[in-house]
Structure I
Amino acid sequence: MIHRISIHELLSQPERVPIVDVRTPAEFNQGHIPGGLNLPLFTNEERVQVGTTYKQVGREAAILLGFELTGTKWAGFIRQALQIAPGRKLALHCWRGGMRSGAMAWALDLYGFEVYLLEGGYKRYRNWVLAQFDQKLDLLLIGGMTGSGKTQMLHELRAMGEQVIDLEDLAQHQGSTYGTLNRLVQPSQEQFENNLAGHLDILDPHRSIWLEDESSTIGKRLIPRPLWRQMLSSPVFEIRVPLEQRISKLENEYGSLDKEFLTVCTERIAKRLGPEQTRRATAAIREDRMKDFVRELLVYYDKTYQKGLNNRDAHLICPLELSGSDPRENAGKLIETSRSRTEKSPHEMI
């Protein structure tokens with residue numbers, strides 16, 4: 001049996017069925033519903049053929065070509081669908097909920113599957129994704145200079161029951177010049193947005209949501225503009241920890257990374273660091289003096305962070321001095337500070 005289902009109905013199911021995307025591998029890799037699986041009706045090349053035929057000859061010719069290209073594949077499609085959904089129940093979509101998903105739904109229904117066909121396809125899902133960033137949210141930002149332990153505090157907040165969005169994890173990048181850590185691969189911009197929207201969807205918009213205070217880009221990924229504008233007007237809890245504590249933390253994080261990777265990344269920002277500072281930093285990498293390397297970097301990163309902080313509304317900044325290194329203890333202090341902040345006027349916070 002084939003059921004037509006809306007985006008809201010699909011995402012709010014108490015027991016999610018497997019989501020099958022019948023678009024090409026290239027389309028799927030560009031962006032897909034998080035958790036979705038690819039069962040492509042056409043290869044990348046075949047889709048081009050069908051599309052060209054549709055434009056140059058017409059719809060009926062394109063349909064005939066589609067059946068010619070997939071004629072020997074249907075048994076394979078059904079076997080793959082059985083592996084994905086042994087219970088013979090799945091959701092299905094293509095780009096607009098048209099011929100590709102319709103053909104696959106027909107074949108699976110004929111075999112005995114219960115098929116939920118997504119109305120409007122992936123295109124309508126993308127409209128839903130972009131709409132998530134327009135909703136008004138109660139955001140609380142964790143700020144602080146590089147090495148302040150913001151990410152660890154964010155994780156502790158989640159463990160303590162707070163609502164959290166880890167933008168750097170979603171973007172697969174730590175936010176600095178060295179942010180790939182020589183191993184992380186960023187998703188496409190489209191997939192980053194899909195993943196972010198999925199996380200927002202499961203949170204309560206009436207409760208506070210904690211994020212790190214990021215620049216508008218994380219690596220090569222752009223924070224959606226509506227969300228970014230809200231971040232700019234949200235309170236920033238500026239974490240302040242001793243310099244030596246920050247240096248030790250960054251030494252532990254960067255010390256094990258490949259020296260060639262660190263050198264290439266450092267030379268990439270040579271114009272901003274300056275020739276002398278770049279020379280000292282790369283020499284420290286070669287000589288395995290990681291603390292000296294970190295000290296050179298922090299001169300630049302601290303100035304950059306302070307400049308960005310100075311551009312914010314001072315009423316939104318709440319400094320928080322932390323001398324301990326226990327992330328859970330610090331997260332607890334952060335929660336206390338945020339709660340007491342709501343009882344104060346903006347003037348009293350300065």
Structure II
Amino acid sequence: MKIIHCSDIHLNSKMESSLSSEKAKQRKQELLLTFSKMVDYARSENVKAIIIAGDLFDTESINKSTSEYVLDLIKGNKEIKFIYLCGNHEKSSFLNYINEVPQNLLTFNDDWKYYNIDENVVVAGIDITKSNFKTLYSNLKLNKNNINIVVMHGQASKYFVEDNFEIVNLSMLKNKNINYLALGHIHSYFLDKLDDNSYYAYSGCLEGRGFDECGKKGFIELEVLNGQINSKFVPFAKREIVETDVDISNLYTIKEIDNKIAENVKGINPTSLIKVNLVGEIDEDANIDLPFLENNLNEIFYFAKIENKTKLKIDIEKYSNDVSIKGEFIRQVLASDLSDIEKEQVILYGIKALNGEVDL
């Protein structure tokens with residue numbers, strides 16, 4: 001029997017703030033389409049249940065058309081059980097929207113609920129709240145003769161954190177007859193041992209939304225076989241979000257820098273959203289034209305941005321006796337009380353001004 005574990009879909013997200021309004025709208029639609037395609041995948045692979053471990057939606061304010069689309073997906077796939085735990089972002093707003101909950105939509109509240117998915121496969125889950133987070137672990141009762149999957153949403157920790165009800169206390173879940181702990185809240189795939197006989201895992205999100213969500217995104221496919229649960233991560237995102245560093249030390253011209261970037265991003269899928277961080281030490285006369293470089297990169301990728309994180313390489317000896325305006329300017333800045341970062345920025349801007357590259 002196959003089960004999908006997904007979470008943190010965040011439908012109706014505003015998406016990456018740097019995107020144009022047109023592409024932000026497109027990415028919102030792509031999130032919904034990826035979720036729909038995952039349901040198609042589940043149907044084609046004879047998946048028995050889809051566990052949504054929280055944050056199906058991004059906020060409590062849910063778009064009506066999106067809600068109706070998701071509800072129609074659930075109603076249109078009656079052979080699949082949708083096991084839905086609310087997350088910290090959405091609360092119970094989707095459930096409040098539904099007048100009549102479909103029979104194949106199974107939900108949780110602030111008491112443990114148990115669902116038999118197969119003859120000896122049980123899925124248990126609970127909403128962690130301020131009123132139950134200290135007692136919920138002792139209230140969990142699982143039959144050791146079953147295959148037990150537990151669903152929770154929160155930050156996993158091996159230690160109890162006083163007055164933090166968003167923590168999933170792993171130490172309190174050990175030796176509880178759990179075979180697999182399906183978690184939501186963290187947006188990257190992660191799998192580790194819970195105890196000698198079980199695992200806990202974050203599926204991560206289906207689609208990355210910003211550059212804090214780089215890497216492969218998708219869901220976890222579980223297979224219950226011979227009394228055990230086997231898992232595999234299935235990359236499923238339409239677009240990957242990539243962040244990469246490009247060292248441009250000792251490069252001077254815009255062409256040299258452009259070529260170095262092109263060499264570094266070779267092999268990255270053009271459908272990706274990419275962020276390039278320029279790093280290394282550069283001469284004060286180096287020409288870094290960010291708009292030009294970004295425009296070139298946006299000709300290749302769905303979306304691209306470049307951030308200059310280089311450090312200025314200044315030969316102090318070179319300017320110690322330089323009688324030029326540039327030499328005097330650099331000496332004055334270096335002798336100031338500014339921080340090293342501020343000195344770099346002032347010197348770089350000042351040199352560009354002296355060279356007529358910026359308007360004063």
Structure III
Amino acid sequence: MSGTSSAQPLHRIAIVGIGAIAELIARALGEIPGAKLVAGSCRTEAKGRKFAEQFKCDWFDSSERMLDEATPEVAVICTPSGAHLEPARAAAARGIHVLCEKPLEITTARVRQMIDACDRAKVKLGGIFPQRFNAVNVAMRETAAAGRFGNLAVIHAAVPWWRDDAYYAPTRWQGKAALDGGGALMNQAIHTIDLVQWFAAATMPNLPRDDNPVEEVFAYTAKRGHDEKLIEVEDSAAVTLRFRNGAIGQILAATSMYPGHRRRYQIAGRDGSVEVVEDQLVHFDFRNASPEDDAVRERFGAPTQHQGGSSNPMAIDYRPHQRNIENFLASLEGKMPPLLTGRESLKAVAIIEACYESARTGKAVLIH
């Protein structure tokens with residue numbers, strides 16, 4: 001792992017749950033000066049020992065024993081989505097800060113229990129939404145905050161992805177309602193849903209920080225690309241949103257669209273519009289041009305060189321994760337506020353929970 005100097009605080013970090021995402025987190029930690037991965041936990045010895053050897057850390061078959069004996073400052077939760085609450089509580093009870101993979105949990109009630117546990121213990125709770133640290137998305141959020149779109153009209157987003165049947169195999173937690181909490185919306189499109197609400201909030205400067213910028217949703221969900229005996233949750237979803245400032249939105253979320261294509265979004269209003277496909281800025285057009293516009297087009301105009309998670313969930317760049325972790329560690333040092341607090345990370349789950357209620361009832365659902 002990376003070294004540190006006397007001028008840099010050493011952050012001892014443990015990972016709860018060793019899977020594919022834990023390896024990505026470990027690689028990201030290896031690039032952060034002052035961060036040290038001290039341990040990882042999982043019940044499978046062969047997997048645990050391989051991880052420990054690869055990343056030069058300790059392995060524990062019990063997360064609670066790891067939290068006691070490895071004495072981390074931060075626990076990064078990488079267990080299945082519906083098993084985040086319990087290790088977060090265990091870490092908070094020991095005075096350990098919690099950084100959790102998306103979603104924080106699979107219901108807003110369980111997320112709030114995590115928030116309450118960390119608040120009581122006076123430790124920080126942070127979320128992992130690495131797309132907020134993708135440079136093109138940061139630039140588009142700044143564009144929205146600068147009022148370049150004028151009266152925001154529409155945000156449209158599509159996650160037209162594919163997952164093969166092996167992804168939902170009976171031995172895996174993916175596609176199982178108890179641990180996945182949902183399908184294409186909760187597991188895959190949640191990153192884009194978080195971006196949509198983040199962009200919209202930037203156009204509402206008077207919106208209280210913890211309020212959700214989405215006011216109402218209507219959703220349809222379906223199972224179209226996988227056998228219903230294989231998957232308990234949706235692999236296809238179409239959502240309409242109404243924002244608190246009167247703008248409207250659309251979200252397509254799928255793991256049923258072979259062979260899978262790059263995600264995209266559009267933000268538009270009476271004064272301008274942008275379109276982004278994965279990391280590429282495709283359109284950047286405004287009624288009132290700025291001298292910096294050409295530089296933005298030049299910086300982000302190159303075609304994306306990867307497929308994102310369109311068909312392979314691990315075909316992603318770890319650097320946005322690295323920046324996400326760096327922001328959280330900087331907040332522990334008092335250098336900056338965390339971008340993704342527990343309450344901020346709750347917003348995407350609240351939107352998705354409302355979508356599932358709408359799909360179940362056939363009615364529009366308000367978000368409180």
(request) Consider the structures I, II, III: one of them gives 1.00 for FRET efficiency 1/(1 + (r/R0)^6) of positions 83 and 219 (r between Cβ atoms, R0 = 25 Å, to 0.05) as calculated from the coordinates. Say which. (result) II
(request) Looking at mean count of other Cβ atoms within 10 Å over residues 139-146, point out which structure of I, II, III has the largest value. (result) I
(request) Work out which structure the value 4.9 belongs to, where distance in nm of label points 7 Å out along Cα→Cβ at positions 123 and 299 was derived from one of I, II, III. (result) II
(request) Using helix-only ellipticity at 222 nm (-39500 (n - 2.57) for each DSSP H run of 4 or more, over all residues; to 500) as the calculated read-out, with -8000 as its value, let me know the right label among I, II, III. (result) II
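Read-outs throughout are calculated quantities, based only on the coordinates presented, and are distinct from any laboratory measurement. Just so it is clear, the structure is predicted and the values come from calculations on it, not from any experiment. Cβ atoms are built from the backbone, for glycine too; each structure is taken alone.
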